[in-house]
Structure 1
Amino acid sequence: MVNENQAPRPRGRPRAFDRDEVLALAANTFWQLGYEGASIADLTKAMGITPQSLYAAFTSKADLYREALTRYQTRVDAGSGIARALEEERTVAAAFDRALRESAREYSRPDQPRGCMLSTAVLTCAIENGDVAAYVAALRADVLAAFKARIRRGMKEGDIKPDTDAAGLARYLQSVFQGMSLQARDGATKADLTAIAAIASAEVTRHSVPSRRR
C-alpha cells in the first residue's frame, strides 16, 4: 500500500513553479474534495505539477494541507473576515452580526467552493490521518477561544450582560457557523444562510445590555 503522506525518493530535478500559485490551487482542491477525498493525482492535476515536485516543495500531503489551511485563514474573506469583524466592531452584537452576514455571503459564493474550508474539515477520517484531524480540531479550538474572548471582553466593557454564559454562547455561535457551512455545501442559498445569520445575531443581541444595543 502506498502512503500518500510519505514522500517518495526524488528523481531528477523538479520543474520550477510559483509556489504560492500552486498552493492556492491545492487549497481549492482540498476545500472542494476534503483532505481524504483529494488524492495526490487530484492535487497534482489541479496544481499542474508532478508528484515529485509536490513532495519536493511541500514534503507530504499532510504538510501541504496544513499550509493550505493557513493560506485559507489569512487570505480568504470567510476566514479573515470573522477575525476582522471581532476586532473592528465596537460591540459584540455588531461584531457577530457582521461576521455572520459576511459568512453567509462568502459560503454561498458561486466562484469558489461552497462553505468554509475549516469549519467542517476532517470531522471523520482513517486512523492514519488522526494527526491531521487533531491539527484541524486545534484550529477550530482557536476560533472558539477567540469567540469566548470577544464575548468576555464585551462583558468587561459593559456591552454584554454580566450573567451571560460566555463559553456556552461562543459554542452556540461556532455551531451556527459550522451549520451554515454544511448547509451551503448542501445547496443553501445566500438568502437561506442570511436568514440563519439573522436568528443567531438576534440571540447575541438578547445577551446585550439594552443601553448598548446597536
Structure 2
Amino acid sequence: MSSIAKNTAFLTIASVGQKIISFVYFTIIARLVGVEDTGKYFFALAFTTIFVVFVDLGLTNVLVRESAKIRERTQAYFSTIISVKIVLGLLAYLAAFITINLLGYSLEIKHLIYLSAVTMLTDSLQLSIYGTLRALNDLKYEAIGVVGSQLITLILGSIFLYLKLPLIYLILAFTIPSFLNAVFAAVCLFSKYNIKLIPKFDWKIFRYLG
C-alpha cells in the first residue's frame, strides 16, 4: 500500500472512530445532565468556537503547504508560526474573556467559558503540530491522537457524570485530553523528525509565509 493510501486510510478510520465516540459521549450528556445544564455546556463550547478562527487565521494551511515544498525549512516555519499563534491565542482568549463579561452571563457560565477557551488554545497548538506532520507525509500519529483524545474524553466525562461532579468537569474532560494530545503530537514530531516545539519569530519567514 502506498504512503498516500495509508495516510488516507488512517485519517478515514480515525474520523469515523472519533464521530462514533463523540456521538456516544454527547448522547450520554444529553440524557444525564438535564436540559438546562446541557444548554450551558453546549453554549460554552459553541461560544469559544467562535474565537478559534482568530487563533489560526489559515496559518496551519500555509505551514503545511510551504513545509511540504521545502522540508529543510520546516523547523523555521514551524517556530515562526507557533510564535505568532501564541500571540493570537492570548488575544483571542482576552477577547473571549471580555466578551462573555460584557454580555453579563452568570458566574458558572463564565467559568465554563474560561476553561473551554484554554481547550481552544491547546487544540490550536496541536492543529499546527499535526499540520507539520502532514507536511512530512506522516498522518498515523494524528489518527492515533484524534481517536485517543476522544476516547479519554469519553472515559473522563463518564466518570465525572457518574460522580455527579459540577458541570465544569465536563469541560475539563475536553481540556485534559486536548493537552495530552498536544504533548503526544509534540513528542512524536521531535522524536521522529527532530523538530522542536520552540517559538522563534523570524520576520523574513513571516513575510514570506504571508
Structure 3
Amino acid sequence: MTPRLGGEGLAYRAAKRALDVVCAAAALALLAPVLAATALAVKLSSPGPALFRQRRVGRNGQIFEILKFRSMRTGMAGLAVTAGGDARVTPLGRLLRRSKVDELPQLWNVLVGEMSLVGPRPEVPRFVARFPRDYARILAVRPGITDDTALAFLDEEAILASAPDPEAAYVERVLPAKIASYHRYLARRSLRTDLGILLRTAAALLR
C-alpha cells in the first residue's frame, strides 16, 4: 500500500506557497547586486551565456527549465553528472558550485511556481524514467531548491569522483539513496519541517 503523503492539507499548501513567493521575491530583491555581479563575472570568465538552462521534470511530470549560473565551459561534451575534477568546470565555476551561489537563479523558478524553496530536487527526464514508480510519488509535489537530501549530498561531486564510472555510480547508488530520502520527506512534510530545513541549509552554507 502506498503511504499517504504528509502535508496534504489546504492550509499547509497555501502557507508553503506564500512562504515561497515572499521569500523568493525578497531574496531576489536583496541579492540583486550579487546576482548582477555574478552574471557579469561568469560572462567575463569564459565565452557563453551567464545562465545555464536545463530541462528538468517538475510537479505532475511537467518539464521546465531550471536556471543556474553557468559553471562549465560551453561546447564540451561529457557525462550527464558532474564529478569532482571535471575538466568542463571553470575556475570560477568551481567557486560558484562549492558556495552554491550557482543555484541562486532558481529563486526565479520558485517565484513563478515551477519550484519550491523546500522539496525533492528536480531530476533530468532520463533519470526519472529509470525509476517511474518511485517518481510517481515524488512528482506529486513541486521540486525544491533544498531539502535534507541536498544537505546530505553536499559532497556529491567528491563521491562521484571516486567512482570508475560516475554516471553509473549516480544511477545505481546515489539516486536510489536520494529517492529514499525524498520519500521520507514526503511522509512527514509540514511547514515546521520546511522551516527547519531552510535553517539547516543556511547554517550549512555559512559553514
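Which one of 1, 2, 3 has distance in nm of label points 7 Å out along Cα→Cβ at positions 19 and 123, as calculated from the coordinates, equal to 1.8? Derived from 2, not from the others. From 1, 2, 3, which structure was relative contact order in percent (Cα under 8 Å, 6 or more apart) = 22 calculated on? Going through each structure in turn, the value belongs to 1.
As an exercise: helix-only ellipticity at 222 nm (-39500 (n - 2.57) for each DSSP H run of 4 or more, over all residues; to 500), calculated from one structure in 1, 2, 3, equals -21000. Which structure is it? Derived from the structure labelled 1. Looking across 1, 2, 3, the calculation of FRET efficiency 1/(1 + (r/R0)^6) of positions 99 and 195 (r between Cβ atoms, R0 = 25 Å, to 0.05) that yields 0.65 traces back to 3.
Out of 1, 2, 3, which one gives 2.4 for distance in nm of label points 7 Å out along Cα→Cβ at positions 131 and 187 as computed from the coordinates?
So the calculation was done on 2.
Tell me which of 1, 2, 3 gives 0.70 when you compute FRET efficiency 1/(1 + (r/R0)^6) of positions 67 and 91 (r between Cβ atoms, R0 = 25 Å, to 0.05).
The read-out comes from structure 3.
Determine which structure produced the value 1.05 for Rg/Rh (Cα atoms, Kirkwood Rh), calculated from the coordinates; the candidates are 1, 2, 3. Comparing all candidates, it corresponds to 1.
Values quoted throughout were computed directly from the atomic coordinates according to the rules given, and no laboratory measurement underlies them. For clarity, every value in this text was computed on a predicted model and none was experimentally measured. Cβ atoms are built from the backbone, for glycine too; each structure is taken alone.
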